[in-house]
Structure 1
Amino acid sequence: MALEKIETGLKAALLRDGTVLLAGLLNGLPLATDVSHHGEECHGKRPCTVETVLGSIQLERNYYYDRQMQKGRIPLDEALGLINGYSPGLARLMCWGGAQSASYPSASEAFQRYGGLQVDPRQIQRLVNELGPKVTEVLDRPWQPEKSAPVPTMYVSVDATGVPMVRQELEGRKGKQPDGSAKTREVKLGCIFTQHHVDEQGRPWRDLDSTTYVGSFEKAGDFGHRIHREAVRRKVFQASKLIFIGDGAPWIWELAGTHFPHAIQILDFYHASEHLKLLAEALDPTHAGAVRATLEHWQECLRQDQLDQVIAEVIAQIPRHGPRRKVANQQLAYLETNRQRMQYGTFQKRGWFIGSGVIEAGCKTVIGQRLKQSGMFWSVPGAQNILSIRCATFSRRFDQAWELLQPQLALAA
């Protein structure tokens, strides 16, 4: 007989025996609260099917009802912390799996293949939508930072990306479609990470498992408060240096100035290079090789803190009139506006990051891999619930959030 058949058969038998043992244990569980209070009627042995990590079990429990107060209670359910007929252990897995899998059906299939559990995709979705806001609420609670050694360098970075939405979420919204309509809504993501060391070449090393995320569909002002709360939780005031990296969008710098006024602001080097390329094309649009050579030369100038040289070379070659002159002047203004954020030579000598790769990767992994799959269209609440759980998971805080939720879920059961 093949080993695989032995394994699967033995596993199924163990799970069946486990459900029998678990049901016997829980049905015989003595509870001090399992007695009638004044005015209550007891309806005994009410049956209930509970889904657990071992499989389905049958419980018989007492139901107490107060007619005058029109209120009932089931002490055993309360003591076990059942959530919509699911054990806390299975509910935790459903919540995590629904957010981490590529889709709700794929989460359901994973439960079947790996755990032998029959969990309907719609029930996973329902649980995620019920618990997602609660995860957000507990993680948003004020935190008293613990005393610890100062962090040499802390980074804050934010970005935004579009998430495909159902039609009713897009009514009246302007977008980039040919007719001016929108297919997506903007979601903002923020991350915080720390740095203690540089490598042998003086390049920065991000601290292992130091990155945490927050994300929402809020307006920039409200999102600024959210990322600031996360920074406070991460002990931002104990950081020797605080660096804010952005891609140049005005709302990002406004957020940085409002919520992190003492941070050193760095314009992502890649986005700065995109503007240099536009400048090079404005000077000589017909020769791709010349544009590439000019771009590489100017990039090296930026790495040497020689922005003035770039500007001087542009002014010496700027077209006298026409659309190309307008483009060149726009890009020159951009360089002047971001001058203090483009001291890349100084930044690199000090061993700091000059790119926004961490937050851009976060947009792809935290958001894109779950919310931007082909054929997906979301409501804002549905997408936010997934995003909240994924941010908690990628920040290594999901289990912490769940433990904080347990008393609240027990009271609501």
Structure 2
Amino acid sequence: MLNSFQLIELAERYSARNYHPLPVVISKADGAWVWDVEGNKYLDMLSSYSALNQGHLHPRIVKALTEQAQKLTLTSRAFHNDVFGPFCELLCGMTGQDKVLLMNTGTEAVETAIKACRKWGHKVKGIENGEAEIIVCDNNFHGRTTSIVGFSSEAQYREGFGPFAPGFKLIPYDDINALEKAITPNTAGFLLEPIQGEAGIIVPSEGYLSKAKEICSKHEVLFILDEIQTGLGRTGRLFCYEYEDARPDILIVGKALGGGCYPISAILSSQRIMSVFTPGDHGSTFGGNPLACAVGIASLRVILDEKLPERAAELGAFFKKRLTELGSRHVEEIRGKGLLLGVYIKESSGTARPFCEALMKEGILAKETHGQVIRFAPPLVIKREDLEWALVKIEKVLSV
């Protein structure tokens, strides 16, 4: 059996170097805990960027996966399958939306939302074909396709990948005046994250989302929320927009929709908006496949039955308070909602990476984001005593 060093060497030899992972090789997982190939135990404080809200290998989700895998895995959308309709019904019921369009990855869902918005702008709002604009925010992260990185403000995400698709307008995040000024007769939508995750867990001012929704409604602009990372319980509500009166015209979901077992994503909207799609306009061979739908049903029911949003609210408040009370000289601020928290490391103390490496040696797996921020986003099934154990280790690392 190969050890961690050998496995990392193999990965670095044969894999394109598009990630910079911590030097740990995970081979087993259960709930909020993982083990490396040598048997060392770690607390997962990243949850695969919030794809594991229900924890690793939740038995109900694994059961749904394995049972469906023995019956029917793929039909394509050329035919109906017996799991697709029930999954769509459950997802629409949970979100209060009329229609859902299922895809696979979060990036695909964002691309789908962009297509829906542009076509709605042309067919319904009356924008000339090819002229529809979508407003986006500085420091956004919506995926990695060329069209999406084309409207990123992060230089590295763009470098060498152009030319990029036109039709996007960047404005500052959390700036209502900038939004109002950016809207023109050709504006079809405003796409944003209710909390900017990859940017370093940036929480907008209270009331920003509801005011942005109000402005969009006034100007007949679609209010589009990317809740791929913040949704499905992560921030202490089923969806982060529920903290305000900010129900989106198009809701984008993914990650935890697959319960950490299978890639599933979707956009949800009203009949009026979704009616712009006709057969042949858009599709995916794997989107809405029966294996995904069975997993999705189980994943959603776990979130509801185990009251994971409520757990995130309670444990997140406890964890944030205790992190703040540590009073580390290295920490500028603690920010976030629920169990999506960022510890901002002062630039005078270096970057967040060495702190994440030190945490790994203490048995905690967290990851740096945007250079200065340690992201703490454990599975929502984590126990309070596990967080208390983690706080002892975090204090040790941050007090050096």
Structure 3
Amino acid sequence: MNATPAAPAPESQRLTSLDVLRGFDMFWILGADAFVRALQSLSRSAPTEFLATQLDHAEWAGFRFYDLIFPLFVFIMGVSTVFSLTKIIEREGRAAAMKRVIIRGVLLFVIGLFYSGGVTNPWPDMRLMGVLNRIALCYLAGGLLFCWCKPRVLIGIATAILVGYWAMLTFIPIRDIQLEKTNLAALAEKAGDAKLAAQFNAAGNASSVNPSAIKDSPVWAATERMYAETTNRVTGKFDPGYNLANHFDFEHLSAKKWDLFWDPEGLLSTIPAVVTGLLGIFAGLFLRNKSVPDTEKVLWLVGAGAVGVALGFVWGWQFPVIKKIWTSSYVLVAGGYSAMLLGAFYWIVDVKKWQAWGQPFLWIGMNPITLYLASNFMGGGGFQKLAARLGGGSVKLLLNEHVAKGFGDLTVCLIGVLLFIWFARFLYQRKIFLRL
């Protein structure tokens, strides 16, 4: 009796390690950082001080772990783009893939507007550019480029963007004025306008006094006047409010700016952010290369990542590593670390098959947008705010007074972490996934 050979199982188009890494990234966004800071308040030591510092953004120039969270998500999105769009192109053609990219990009941008408050408040109190909006634009640009361009062309585009952005910020003259409220207050004081100086110092202390969000704001009008009257030009400036990207936002980005006169997710700085997604696309293309053994893929990802980090910091001597204007050096540093993390997770989860430890991250990584939006709907603090209803008030006070100072705060933060992990597991078990 002849047995019919079984047909080979179709190759999975999904990397478990990618979902786990995405979940690891979201883990910190959703509130795990608050748990570490609470731990640091409970027991101050060199390790907790270091962790707490790393879980806060660099004030301006520099790089900490928390400065990796956003670009890592964009990088992962680039990797996912390769696997999802390649399958669509093979089955339905390039036009179907482009349609998918456009629809998803526009939908995510609209969700970003909704996340920032939508039209709750009257114009101009509405933020047009935010985290989700930047992710949407990076996905849209990266996805369309992937559909049309070969890898060598993509490499050329990425290089041109990074070099071009550096050249723009280094050599294009800007007005010799720093759009930062302390500096503007000093200029107003020097001009003898103490009232305006006080208004500048108060700006941004509450959302209601953000001058970019107030129609006919006298503070904004005064800033425009001071800006227009500045005739001296300078080049090669990279300080807060004193660089081409920030000045471009001041002139051309309408509505509310997160940092009063400019936005960290602004117009010009979104262009190099597209390269962060392209770096993920390069990593995705490499992982799909069946001619390279898995172990070599890991070594190449880690090695290439280390080179990217080194090149970024070297470039940073002239073009500082700054997240808030997404400098080209920052792209290389963040992309390098992202590639190294991807290599490590790929080796652990997909090569060695050590997957049990990563289940909570997998649950989170399969529903990142849903969890992100759910946290927003709960208001400031997200899941931590909900946790305070369970372990705050008298419970927290009791723990702080009778167990250890800060233990109640730590307990509330732990409850918040457990809540979003439980919610992620709930969605995963019921196969509820928000696919954008």
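Here, each number is a calculation from the coordinates, and none is a lab measurement. Bear in mind that the values here come from a model prediction, so they are computed numbers and not experimental data.
For which of the structures 1, 2, 3 does the calculation of semi-axes √(5λ) of the Cα gyration tensor in Å, for residues 195-330 alone return 36, 20, 12?
1
Looking just at Kirkwood radius over Cα pairs in Å, which of the labels 1, 2, 3 belongs to the structure with the highest value? Present the calculation step by step, with values, prior to reporting the outcome.
Numbers: 1: 25.5; 2: 22.0; 3: 23.7.
Biggest value here belongs to 1.
Can you tell which of 1, 2, 3 yields -15000 when helix-only ellipticity at 222 nm (-39500 (n - 2.57) for each DSSP H run of 4 or more, over all residues; to 500) is derived from it?
For helix-only ellipticity at 222 nm (-39500 (n - 2.57) for each DSSP H run of 4 or more, over all residues; to 500), the value -15000 is produced by structure 1.
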